[in-house]
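Structures follow.
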Structure I
Amino acid sequence: MKLGNYLQIVFAVNDPAAARDFYIKYGFKPVNDTILTDGSYNLRLVDAGGDRPSIQLHYAGSDLDAIATALTEAGATLNRNNPTASFTAPDAFPVSLTSQTVDVPMPPGDALNRSPISRFGKFGEFTIATSDLQASLAFWGKLGYDKLHESTDPYPWGIISDGMIVIGLHQNPDFNGQYIAYFSGDMIDRLTTLKDELPEFQAVPPEVDGKLGNAMFTAPGGQRFFLFYGEI
């Protein structure tokens, strides 16, 4: 079972136009008036209406009956208002769905083999901070996600995918909420320029050969990003 045949990350922001301009500046391409892509995932910007900015995953082409059954087995509930629905994953992460199909293409390829186009590097994972890695792995596993990797070093974490996106589950007390992580073998060179451009830019240890190689920033609208040195 899969949650749908189309997926987009949805950012609810207080100024969608400013956020759109920001992402286009850094290499995202418009798919239509509300959706952008970085070559690895589709991003939809919506107006938060003055509420606190938020982020969620949204699936289309969903089999709501099958998902309701899977969620019951996972100990959760599908909130339905046909043709739409929603549920809350562990650590209060929201997921929305619709049984309707959408006339928007996913980026070519699968989640592990797509062509990045943004200045941030290659999309690595949609990071979710979790308080219980094993419970989160079990939950997402019932919803069609396969475990790709699991480790306890330097803390419990795992990588899962449904073929459309890669999610990183991190049981780290220093993390909270959600992040989007990018990787690049030339991240040192990228950060030489990006460090003076990106909002709320922070260096993240360790340095690479004595140079800045890892960082994080907060985009307009409040979404946090990691930029890591390394190939994936």
Structure II
Amino acid sequence: MKLIDLRENTKIQIEVSFKENKLQYEAVTKFSAFDGIFIEPIKQDGKMLDFNTGKLRISVTADIEGGQPVIWRECVIKGVKYKNEVYHMITSPKSGLQINRRGRFRLEMGYTGTARVGANKGTINVVVHDLSASGFSFTTEKDIENFNEEVHLVFIDSDNGTTFNFVGEIVRKQEWNNNRFLYGCKFGAVNRMVEYYIAKKQRELISIKSLNSKNIIELKE
């Protein structure tokens, strides 16, 4: 399946990678033309982003009705003007590959913090492993035997000094490195604040500049 075979109004997820850092955008296809798909301009602080800078790796994933998601790699995103409207146009030389359905994007952390497991118990030192809008995980030397316990996690983002307090339920446990254990916890509901935080953190990790209007390519039939 070619990228240009996507139908109008198909929801897609765009993943941009630079070294070990990643960020994601969600978009909807408007139409296909010139061997690419067109989407509304992706903006930050009201300015259209320029994806032609740096050594970015870009992929596009789409949920295909009645089948598994399909991913296109080695994508290129350009700012274009077509019929007096400005878009981001995405092209890929590759055919799409089916992939397993993915969960919500997780942001790897590494911050130290504390956790209180259960009621009327003391705190333990932990390292926050990752965070998503559906939950979090942490590692600790403590061997927690009881599942379904409520966990109150506190940590500070050392990059900007923000303190976070989360409450979740332990749903997963596995042995980790250096005699530590990893515990996966879920929120009671999707945490929109975490989604916003992850998106902001991703933009900090991968600095994508605004697109100069002079670099917008005008397409003509």
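Bear in mind these aren't lab numbers, they're just calculated from the coordinates by the rules spelled out. Computed from a predicted structure; not experimentally measured. Cβ atoms are built from the backbone, for glycine too; each structure is taken alone.
Structures I, II were shown, and Cα extents along the principal axes in Å, for residues 80-183 alone at 65, 34, 25 was computed from II. Once FRET efficiency 1/(1 + (r/R0)^6) of positions 72 and 168 (r between Cβ atoms, R0 = 35 Å, to 0.05) is calculated for every structure in I, II, which label goes with the largest value? Max of FRET efficiency 1/(1 + (r/R0)^6) of positions 72 and 168 (r between Cβ atoms, R0 = 35 Å, to 0.05): I. Can you tell which of I, II yields -2000 when helix-only ellipticity at 222 nm (-39500 (n - 2.57) for each DSSP H run of 4 or more, over all residues; to 500) is derived from it? Only one of I, II returns -2000 for helix-only ellipticity at 222 nm (-39500 (n - 2.57) for each DSSP H run of 4 or more, over all residues; to 500), namely II.
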